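Below, each structure is written out as structure tokens.
Computed from the coordinates by the stated procedures, all read-outs in this text should not be read as laboratory data. Fair warning: this is a prediction, and the values are worked out from it, not measured in the lab. Cβ atoms are built from the backbone, for glycine too; each structure is taken alone.
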Structure I
């Protein structure tokens, strides 16, 4: 069972993308999974059919899809490979930061670049602070009409692929989170270097590296918003991204249920399909209940965001529930397939490796629970 409330436009675009991904991406996933590399040739082909910059608004030259449509689109990527889904989705992350706090010239310029196939990366995470954005140590010191940036960012999605980085740095160390600012930094700026690529457990088609800034000179006009706006800009951008960042999990969980259901029909120990066993039927039923609930939460969060309403708590609920439900669904699918599920010759073990990171990135689920708890309890 898939989402039953899609419009004709949503059915058309998701159908086009499913056909493309099954033809162009699915056959190369095993090779790139083994090498732990992003299939750039597939990314280029996506541009050939006009699907770069899917989340850029119409007024900046993009298709102008709402978050509900984008969530359904990202599902299709997750059905085939969540690693590719992560890097493809993050390619336009730079526009989200600029849209949240940049001037009109920055918005127009960034949109044009990303619609033409350039890739951006968001440099927030650091070795010592992880999900704690306010714990940033990277410094940006004003010197005349430019800033000099020094620091190291880690676990940066598309760090080795990006043409341009959005960098969060401290401009006033005495103000805590109110002393952070955001900057547009070109990849070819002297002093910018890419560190090692992470040898990850899952999402191996997604590029993840360190990015190092050593005496990097950035003009003042590359600052996004005013000094001290950095934390606000990051939080605003992340809030809007949560509904679609988890969408690939829905597609992957959907595919896991389909694989498990097919196995239930053909696996026949003791002369009958295991799908006739009530214990197996209950497992499949619970998996489907979780899937449909997860999709409903995701789509509701996307709808609220599309209406311009704040989704801070709802976004945290959606991210936490979907990431944990998808893990349970895929783990149960592996259990149903037994030894075959554990074998690398079948796709479920890869799905289980891919799904695990979603409880960590975009803010760990522990951080999300803290946000939810504080919101519900209120001041005390």
Structure II
């Protein structure tokens, strides 16, 4: 989140508190306070014959100390600095006025040419692309989704009266989700494109290739139903992977179904009878594929954790939560796609044959009319 002015940070924090659901919020604004600056009058220093390096060493004796050497303990891999400085009661600002440094004129109080001045503490200034950046970070309360909280905050920022020069950028999990979504969307489109090319080459029919790929879109409804039944949120990463993995299963069932249908049509069987026979022959393999896959995913859908050593079965273990969305997406989509494969696909195949026969009949009729008119010309 890029912010130009510090008052905007407080305004955003108030909006987050008003929306609710944010926990452990913090930002990297510089903390209020002062710092003491040591200003040296070089003219006075030269008049007294003092050395700047000597002044610096004397001030370090009151503050951080002078580094003498370093050593590495036996129980550590890092070196430790050895510093010489005054004892703790003498390390304070008042001690600076009592310090004396050796000069060509003897021991002179350091206060003759050194002045302490307080100034506001600025802290660290973070910049990205030469622009001031202040980061606000927060966790989300239990039971809430990051995406919902982000949308609510974005809407509140749009409605708030904030300087137009201030730019907001949401990072962390929101940015990761967008990046993963873009990658999965590209992978999904590329997979459909490659499958479409292979299907057109295999069936020599754009309609049948489109029919196979359309089941992928329809099976998405089953994915959403599966997530609703198991009360799982729509996760970009895991649900996206589930949809891509589901494509291979439903496409495989449809390819075998359509190939069987085309073989029967080549044998001289009409479209309606071929569709019925294809559904009859392929019902058992399709159901077995769907049943065994869903049964294998059922432990992950139910968040079941089986401990073979201690002979215990638990539900809702932390190790199972990551895969629940993936398994629910595949199981729900496959159950829905199975019905589409055995019912919708044969019906659309028959519909496509009927339309093709009518189109061919119209073409033949038009061709006969043209031939008759040609023969009738004297």
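Identify the structure, out of I, II, from whose coordinates distance in nm of label points 7 Å out along Cα→Cβ at positions 150 and 182 was calculated to give 2.6. Of the options listed, only I reproduces it. Once FRET efficiency 1/(1 + (r/R0)^6) of positions 230 and 294 (r between Cβ atoms, R0 = 30 Å, to 0.05) is computed for every structure in I, II, the highest value turns out to be that of II. Out of I, II, which one gives 80, 53, 40 for Cα extents along the principal axes in Å as computed from the coordinates? Source structure: I. Could you tell me which structure in I, II was used to calculate helix-only ellipticity at 222 nm (-39500 (n - 2.57) for each DSSP H run of 4 or more, over all residues; to 500) as -20000? Derived from the structure labelled II. A value of 14.6, 50 for Rg and Dmax of the Cα atoms in Å, for residues 78-165 alone, calculated from one of I, II, originates in structure I.
Of the structures labelled I, II, which one yields 18.4 when Kirkwood radius over Cα pairs in Å, for residues 158-277 alone is computed from its coordinates? Of the options listed, only I reproduces it.
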